[in-house]
Structure I
Amino acid sequence: MSRALKLAFILDPLDALKAYKDSSIAMMRAAAARGHAVWTIRRGALTWRDGAVIARALPIRLLAGDDLWYEAAGDEQAVSLAGFDAVLMRQDPPFDFEYVTATWLLEDAMQAGARVFNDPRAIRDHSEKLAITEFPQFTPTSLVAREAVDIQAFIDEIGDVILKPLDGMGGSQIFRVRRDDPNRNVIIETLTHDGTRTIMAQRYVPQIAEGDKRILLIGGEVVPFSLARIPQAGETRGNLAAGGRGVAMPLTGREREIAEYLAPILWARGLLIVGLDVIGGHLTEINVTSPTCMVEIEQQQGFDAAALVIDKLERACGL
């Protein structure tokens, strides 16, 4: 390495992050281990004035503990984003208007010379649920609709489906609905807000019992292990936030086929870190806001995905 980089991470409040599982902390530790300077920014601290995007940024020193994982390495300062070698947008959803506003500000910063990952326009353009519609050859039979007549017809045709909102995360508001479900009407009414909100319906894939696989793509490279989020008994959601158990395992041939097809396409769009969700060999989501699972894969399989992120950043910065 010829020089140290100055890296900024846009994050949720630091004291809310969990070092034992947080991928952003793993990346910051990997960067600090190579001598790079790590700064943190709260999304609410982004400002624009007179053509420059500026944020109050805190330099930190990374520590080894789970509870005490950082300390301030100086005072918070107002810094132009163009003054960093790279800025990583790692704010968790919800992807609401404030999130969209942040992507607009980050896009302005890029026009002034900042390097931002994931590319803010690409984040906006890739709805984590709807982005799969570009790749129907890999998806389960799916429907995007908001009117009950269309959703009801899909349930009648398929017989066993998953219904989910387009802006959910962590397994929130995901329902499995069978053709004979006595609650199907009220579930549809609730999810669509009485026909005013578009949702996604997908054929239920029974291999969810083997895990909802999270596959990481980093700078166009496929991480060779997935994290299978395996549902609890009696549960249809594998999300870790919904109580799923994470088991890291090698990719199957089908999973590698999907990942290797998408990896160069998404990297060309400026998506440095992508998390594909695959169930039973079917692509169900493309996560681009703050994909995780790096810590579990490193602990269980020894593959350091966080270090790979720093490798790709160094190359992008000309090191």
Structure II
Amino acid sequence: MIDPSKPMGSSSRLQLDREELTVAIERYARTEGVTTTAWPALSFFRADAPSDRSCALYEPCLGLLLQGNKHILLGDERFEQEHGDYLISSIDVPVSAQVMRASPQEPCLCLTLRLDPLRIGEWLSEVKLPKPATATARGLAVRPASGEILDPLLRLVRLLDSPRDLPLLAPLIERELIYRLLIGEQGARLALIAVAGGQGQQIARAIQWLKQHYNKPLRIVDLASVVNMSASSLHHHFREITAMSPLQYQKVLRLHEARRLLLTEGCDVATAAHRVGYESPSQFSREYSRQHGAPPLRDVNRLRQASGELRRAGAVSTA
């Protein structure tokens, strides 16, 4: 029992904040998958069992893991996120994510808050924070969450129980959180994409172009011209931020979208390959296998089988 009359140490407060957040997220996220909230930028994730690798496009966001363990693959680089760690994505990056530890009794629970680069830019202009000295840095990082991060997140989640206060106070808490991130160890990473005319912002524009034209042939000189960079500079800084070249990034976007088409729209392999920009179905199948660990049909059948088993398990648990 904690004596309220005695000062509370920072480690005790950190633990209490984590426990309250965990209870709140589990209360809102009653089913597996993503749960949206009344605040559009805020969502929760729950998994009741370890998962296979799944594809995702991480937008600029903060992702706090409260329970469980996740592995995230960006290019050939692996990040391990334990409970109590927060992930910062400063730019759109395609990743493969896998829940490694979860159970119905102790589910994997995660909070995600989308970050608006425009608001980050507003803070940089308003408080005159120092610009990063280094040219670029990875667009993804995982670090232990401090009290300065947990406290505003907890207050934001508490506001979900106060619908009248949410639209007025949530933006203030978001601004505070962005400020805390900017003055902390991830500040340079976030500031990178918000500095007007900077290389990080140019790479962000290149990524937006790739997302819109992923199924078209790509010439690096053309993309470099679009973002006003030399081809060599684009290639260097793009790889430094995303851990892959523009061509590799495009390939991952194509294969992620192909998996979605096969899984949710019932496309055959040749149709999916053509729709994402492949002229050769055999080349598509080879690259799909390297990306997802199995040929297209076998991968999709495995995912459907796993999804069916989860639904049956859920039906049994609620019967």
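Some notes on this structure:
- Value 5.8, calculated as distance in nm of label points 7 Å out along Cα→Cβ at positions 13 and 269, assigned to which of I, II: II
- Given 14 for relative contact order in percent (Cα under 8 Å, 6 or more apart), calculated: source structure among I, II: II
- When distance in nm of label points 7 Å out along Cα→Cβ at positions 61 and 253 is computed for each of I, II, the one that comes out at 1.8 is II.
- Computing helix-only ellipticity at 222 nm (-39500 (n - 2.57) for each DSSP H run of 4 or more, over all residues; to 500) across structures I, II gives -8000 for structure I.
- Mean projected area of the Cα convex hull in nm² - highest-scoring structure of I, II: II
- For FRET efficiency 1/(1 + (r/R0)^6) of positions 29 and 301 (r between Cβ atoms, R0 = 25 Å, to 0.05) computed as 0.30, the structure of I, II it came from: II
- Which of I, II leads on distance in nm of label points 7 Å out along Cα→Cβ at positions 125 and 293, largest value: II
Only the coordinates and a few stated rules stand behind these numbers; no lab work does. Keep in mind that this is a model prediction, so the values were computed, not measured. Cβ atoms are built from the backbone, for glycine too; each structure is taken alone.
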